[in-house]
Structure P
Amino acid sequence: RRYVVPGFYGCDAKGEVRTFSRGGSDVSGAVAARAAHASLYENWTDVSGLLMADPRIVPNPRPMAEVTYAEIRELSYMGASVLHDEAMAPVREVGIPVNIRNTNEPEHPGTRIVAELSPEVIQSTQIAGVAGKSNFAMITIGKHLMNREVGFVYRLLGVLEHNDIPFEHCPSAIDSVSVVLESRWLEGRVDGLLDEIRRTLEPDELEYVPNIALIAIVGEEMARTPGIAAKVFSALATAGVNVRLINQGASELNIIVGVAPDDYAPALRAIYNAFIG
């Protein structure tokens, strides 16, 4: 028996037809694969798998033969646009591998998305890929002895919640904390948001940076490889790129740097060339 399932639209709880966000068919395919207890989810698109960088910025980037669920989630979120960033959850939970294939080049093996990398792939490169996107803003709050003020960050996030604004990253120092947000949430609201932060937190300093681009260096093996951060920042320094933001989670799955929009493309190329050449 064969089933045909709509990919980019469906009915909500009220029975009304709704379309999904761009790439929503990827999520539908993942849900169908899980429901069918499939041994493999093949996602057919118009490219031969995934690339380690955006070909519009890096000439002829290396293709990925294999990447993990966690790595592709990070890369998709940060702008690698072949696969929807929510498509991994349904298959990841039950361990169904994904194969990205090209309908125009069906003999090409494409990219496999798996739970764990093969030894051959681990030995071939230190990172999975580099991705990024622009249109972020950053708010930095400075206050002396902030670290001793119980609930300071909680109150800051409360201001964002009150204004129904999600945040992307929240790097901090002992007397300062920053929040990085998508610029679209702040259109026409910057002055009011900053005023509320001033009233709520009484900061010594408050800085708003309206335009910043984020670049993510992603790879599960980075946690076990010395010198990754040194290579990233050495490449950026050589390229003359000033880093406005550094963020890395405890899992060491990625390193995120923030740069001025004009530095975005040169920075991404410099990082890619440092690892791949």
Structure Q
Amino acid sequence: MRTILYATLAVTLMSVSLSSAQPAPPFSFQVYTDVVYYDGPDAHPTKHRLDLFVPDGLQDAPVLIFVHGGGWTSGDKNLYAFIGQAFAAQGFATAVINYRLSPQVQHPAHIEDVARAFSWVYKNIARYGGNPEKIFVTGHSAGGHLTALLALDEKYLQAHGLTLAAIKGAIPISGVYDVTPVLALYRTVFGADPDQRWDASPLAHVGPNKPPFLILYAQFDFPGLGLQAQQLFAELRTHNNEATLTEIPNRDHVTIVATIGASNDPTTEEI
């Protein structure tokens, strides 16, 4: 099923790039591919890397980090260059990241890699014209889960000497925020221990003083994802956090991200 889904995504991305040519963007930009964000003894040769899309002529650009989806088991940054291009053209220094995947690793390896990538961006983006005090994080599907978890469970940033204050906004797209149901995929990715799966759930870590959230989901999203988005929004507001919830019309789980950067795309406009 996931293979079919991401084959569909690849075809959709190709059709969007061919059918929705844009006028000249307001910013030209430079691209830096396969930047190593972690080089420790257990570093992966391809997964501990990111691509940077940096607008020309800016020294204080806001920063966007994008985390891809794929059920924590598949996906790659190379599928999402169009997102880096779209937001760099609008003046965002954009990092599109890779992270290790299951079944080769299990939670918390995925979120630890996302935190490593965030730390690298925070400590290095000024050299590329980005402002480390204006970093926003977004991600789709499994990447939406990882985006929300990074912005709610501070321990992953604390491992790098950072706090949640380093995140100026979180934008999870069609994410999963409760991974406790007894599903084969969740057991593969998060383990059999229900307490561990709850700790891996963003909903377990909602409290006061969290970063602002923009929570997006598709009108025709996978069953249950709209409800989980509503639950996350409600919990954030219960604790007096700044949060916005938006259903993206006429989109499904794939097209909510595949059409980013297209003319009049509602996901792009929300972000």
For mean count of other Cβ atoms within 10 Å over residues 160-167, find whichever of P, Q sits highest and give me its label.
Q
Value -10000 of helix-only ellipticity at 222 nm (-39500 (n - 2.57) for each DSSP H run of 4 or more, over all residues; to 500) was derived from the coordinates of, among P, Q, structure Q
semi-axes √(5λ) of the Cα gyration tensor in Å computed as 35, 26, 17: which structure among P, Q?
P
Consider the structures P, Q: one of them gives 3.9 for distance in nm of label points 7 Å out along Cα→Cβ at positions 40 and 56 as calculated from the coordinates. Say which.
Q
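Since every read-out is calculated from the coordinates, none of them should be taken as a lab result. Quick caveat: nothing in here was measured; it's all calculated off a predicted structure. Cβ atoms are built from the backbone, for glycine too; each structure is taken alone.
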